[in-house]
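Readers should treat all values here as calculations from the given coordinates under stated rules, not as data from a laboratory. Nothing here was measured: the structure is a model prediction, and the numbers come from that model. Cβ atoms are built from the backbone, for glycine too; each structure is taken alone.
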Structure I
Amino acid sequence: MLLKDRNRLEEMWKGFIFEKNLDPELNPIIKESWQRSLFYEVDPYKRKGERTLTYFELEQLKKDRGDFYSIALAVMENLYSFVKGSGFLVILCTENGFLIKVIGDEEPLRNARSIDFVEGADWSEESMGTNAIGTCLKTNRPVQVYGAEHFTQVCQSWTCSAAPIHDPSGKLIGILNMSGPFERVHSHTLGMVVSAVQAIEQQMKLIEKSRKNEVMQSYIEATINTLTDGVLITNQQGLILKANNSLLRLSGLSELQIVGQTLDILFEEERIIDKALDCPKIINEEVNVKQVRNGQLIPCLLHIKPIYDQDGQWMGSLISLNEVKSVRKFVNEITGSQAKVTFTDIVGSHPLFMECIKEAKLAARTASTVLLMGNSGTGKDLFAQAIHQEGGRSHKPFIAINCGAVPRDLLGSELFGYVEGAFTGARKGGSAGKFELADGGTLFLDEIGEMSLEMQVLLLRVLQNREVIRMGGHRVIPVDVRIISATNKDLEEEMRKGHFREDLFYRLNVMPIKIPALRQRKEDISLLAKSFCQKLSQRLNRDIRDISPELIRLLEGHDWPGNVRELQNVLERTILRSEGTVLLPQFLPAELQSWPRVEKQEDMLSWKEEMKKQALLQSIQECKGNLKKAATLLGISRSTLYRQMERYGLRSSF
């Protein structure tokens, strides 16, 4: 029996409607749909569909579907062109079964209107029982419903073919249906509908992909434009295809001025242009970028990364430029090249010391050079940091260098930098010196009295001209650096000996500050001891809450040749040996417990000399002869350690 046998289908339908019999030859999809229709209490003798949408609601549905509706409409018209004149209708429905577009020949349109099979009508199974549109929605698969397979008798003169439409994510968004006279429908009719739906879905995927590409392009452009680095994209010929906002600001050019130009609009050096055209990969090469507004050359770090297509063929380059000053600022912040000490961190109340604080605060308000003088351990580095922090350069780098700790033949490259090939072992690409790293901020030259006469000449030239030339190079680099220097030597005596240049001394001695030794302000020892005790207890994870008066008297009776640094070191060693919450004299290191309370001046001096010698000897032994570590342990410089060893006749022993 053929399902297209109209009479046979009518017998099946009547058997179900009147006797609730389901013929075993009935299509299983139709069988299940009839049962659902019965459950929905659909009237099989309904004479019309249910028109539930108003004109305005219908128009809003079309508008809400945007691309889907416009794409489907174009495909529907193309499908209709194949069946025009054969009595067919092409219908587009929503995912809820509402008809939103019906096109076709006039006669079938007239017949459709007679049963309200029109735009705005609800043709779901819940409303009309088994029909291609409603059943397709329920099964989410292509369906063809012949004549009496329709549950409502009013539809049985039609045969309908419907297929579900899905968006790119697979969500059901509508139904495409084609309805025509029973006798004119062919099984291929459903195939035509399915093909049309595939065309709709493919077109929606293309639009979705295009839209995603546009969004991704917008994201990429927005991301590139938020980068602080200047970014260029070039083709194989070196023509600029794209430049981000940072690059435009850096160069002073507009996008119209730079796109389509060659790289020589930005670079003077031919080697850079040649490298960009040779498909290289370059990391951290220093170059100069032309600034259009004022003609200046801006030092930048250059990165070039080749761009390849899907076949691995080179198609251009991604070039990024980062201003050297920005890189240095970042490096200084990361590496701690920033002052951390303020005047509130410097402890003392002695009038002589407070006068130094007053002078230092006055110096902080100016950009003049400052010369800090005082014995080792008096806190010259703390004053330098506080002056920087109090001044207008506090947000800029604070770079410190110990002129006595760097070998003389390397001090020049440390201060002024060097170019590639300046000497054996020079880093590729060269290196910036401390003056360049401190640009805009402060350079602290500790132990300036240890600087050689040759270096003094170069330093004087930088102070006069405010510019440096790297070792082995020729390019003049402007620098804006505030100089704070420090020494434990008598520079005037050094000038008389010919060890220090007079002209440099007067350049550095604009605002001199002499920091008193601790023995000159013994009233501050108690304050310093309590401050150090609080900080050291936290760092060493000890619960020290007080210092005994006996220990304070012992500390105040000591001469402290190592000044504040020595006091701090003694307290740290005492805390490590302590028990309980109060520091007592018995916790002092063994060699210090014999400090006398009252002694004659001459005995006191000899005792102090012996104690210094023993402390020096024990420190060297503890460090197993490593003089650098011994100097660090004692809180003095290596040069001071060498002088002390000579003084006590210890040089020959190590």
Structure II
Amino acid sequence: MLDIKKIDKEYFYEGDDLGCVYGKTATSFRVWSPIAKKVELNIYSEGKGDCLEQKIPMMLEDKGTWHTIVEGDLDGKYYTYTIQTEKGTNEVTDVYAKAAGVNGNRAMVLDFQRTNPEGWLEDKGPELEHKTDAIIYELHVRDLSSDENSGIQHKYLFEGLTEEGTKSKEGEATGLDHIKELGVTHVHLLPLHDFGSVDEERPELMRFNWGYDPQNYSVLEGSYSSDPYHGEIRIREFKNVVHSFHKNGIGVIMDVVYNHTYKSSDSVFEQTMPGYYYRMESDDVFADGSACGNETASNHLMMRKFMIDSLCFWAKEYHIDGFRFDLMGIHDIETMNQIATALKKINPQILLYGEGWAAKPPKLSEDLLAMKKNVKKMPDYAMFSDNIRDVTKGHVFEFDAKGFVNGEKDMEEELKSAIVASTKHSQIKDVKDGGWAGSAEESINYASAHDDLALWDKLCVCSPDATEEELKDMNKLTAAIVLLSQGIPFMQAGEEFARTKPGDEVAGRFTKNSYNSPDEINAIRWSRKTKYKDVLEYYKGVIRLRKATPAFRMVTTEQIEKRLKFLEMPKNIVGYTIHSDDKEESTEVCVIYNANKEAQKVEIPKGVWKVYVNNKKAGNEEIATLEGGTIVVEAVSALVLGR
């Protein structure tokens, strides 16, 4: 095995010119491979085919880098490296490729300035005072448009995300217009980097994948482009996506998967510098904390540098507003903190969050890794809260396990912990995994995401005898809890109108893991927007209320402890008030969640209250008034009051 410490000490390259650096009169090429015996640069006229134009020897230079400069304007040319090591000779793309031809097999030399849409230099994402002001909407590019009722012309493509004025056959807004109507602040797009499982030359196969199988980390996926053969097209089209969202006041978050690669021994990383970019069990055995065949070694200095350089490129070139890290628990804490420092120099408001776990134990001590339990060592990051996910609707891996909203008993303390964003609170006792977050900005609150059962499907599985109205009540109560708890709310696209993924994996009715399922399963069904209009209106109303009420968007543990007070409530009910200061008469918000199947009488502070959310409606406008003291809360519902 390689002596990693020696390589990092002797061959760490600090320069900013790895990959190709384009100029109109000459282009520089530099690749890092200190153990290579020979490296050649291959220049092609196209991204595919027998069109080799030049084969140029590269010279070994500083810190194990191989370098050459090619005179002339190479804009639009494609290239590879032929790298000879003790393990063989391979023609590979560039680890630092930023553009590529079809299927990512050849990197591309490109003048990125010519991919900028009109107004790009002034393009800017939304500004937030605090991270808790964000409301995140998780979306797969293909899902938005693939339904035959989407009204979107450019189905499956980046261009479909930018279409405005689209409607379903029922006359409801779809696509971008729907997202604007909903009121979220950010769209989180599932992986957009070049991934290996979809053949970009065979769109007629209608192959679907979430994209968690990265091939070229700094290159856009070509199957979302109208032309995957010419690398500049996908870049221009995606910049239009970002520009379009930004013009509509919506930020764009990228889902990134630096923890593993689609291939192992024949990946561009391994063939460029064997044994370095991955954690290894032995010379030929890859560690596998991702459960996908390998785990990358963020703690190795040149892998750390690559991650920082790649993420900074996305943030600068594409104006990305945030990153979600897949299996972030595989990466080391030091790397994640250095990433945050670098990205904040580009965008001080950048949103950073991820999964605070790994699929299997990584080959590095947990104390060194970006696990949820270590979030306080990474103050710029938020972690997905599996706490609120499981307490609301039931454990994600136990399909018939219930949670608070669908009838599980004795969940009150766990729900209280979720409501305060898993920060420490003196009124909450003996909650497993409670108090892990250092502030509200460190908790991503959600009930469903692309993984596992959709929220509606989970509710159906857990309550097979429930009526449609009862299921909708559970859905609405879940939405209120997630969207009004302290922390950063996150939702899966379509959840707001009871998204479902049919299939036979669970209860013979639903699909739990649709990563490569066809569009028939993954598509957002726009007719459900009409069928479940009351659920949608409830989501919209709760979102408006959150945005209008700073009390739901506190930041520090001290603020939450001081201002949020839980009330004494009957079983299966959680209630609390949020005060503007310590004086009882200054109470401004009162929230009650009743999971019982019958209406319940509860005690709240006396006085006249305005009703903003009940079992039927939600919003930031007064629905009714009621007198405090003893009041009635309807079955399986939220009641939100203010004064």
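For FRET efficiency 1/(1 + (r/R0)^6) of positions 150 and 494 (r between Cβ atoms, R0 = 25 Å, to 0.05), the calculated result is 0.00, so let me know which of I, II that is. All intermediate terms of the calculation are to be shown ahead of the outcome.
Numbers: I: 0.00; II: 1.00.
Label of the source structure: I.
Please compute distance in nm of label points 7 Å out along Cα→Cβ at positions 230 and 542 for structures I, II and give me the label with the greatest value. Numbers along the way, then the final one.
On the way: I: 5.7; II: 4.7.
Biggest value here belongs to I.
Work out the source of -7000 here, i.e. which of I, II gives that when helix-only ellipticity at 222 nm (-39500 (n - 2.57) for each DSSP H run of 4 or more, over all residues; to 500) is computed.
II
Name the one structure among I, II that Kirkwood radius over Cα pairs in Å of 33.9 was derived from.
I
In terms of distance in nm of label points 7 Å out along Cα→Cβ at positions 102 and 318, which of structures I, II is highest?
Going through I, II one by one, distance in nm of label points 7 Å out along Cα→Cβ at positions 102 and 318 peaks for structure I.
Check the numbers for distance in nm of label points 7 Å out along Cα→Cβ at positions 374 and 558 across I, II and tell me which is largest.
Result for distance in nm of label points 7 Å out along Cα→Cβ at positions 374 and 558 over I, II: largest is II.
Say we calculate distance in nm of label points 7 Å out along Cα→Cβ at positions 126 and 462 for every structure; which of I, II gives the highest result?
Answer by largest value of distance in nm of label points 7 Å out along Cα→Cβ at positions 126 and 462: I.
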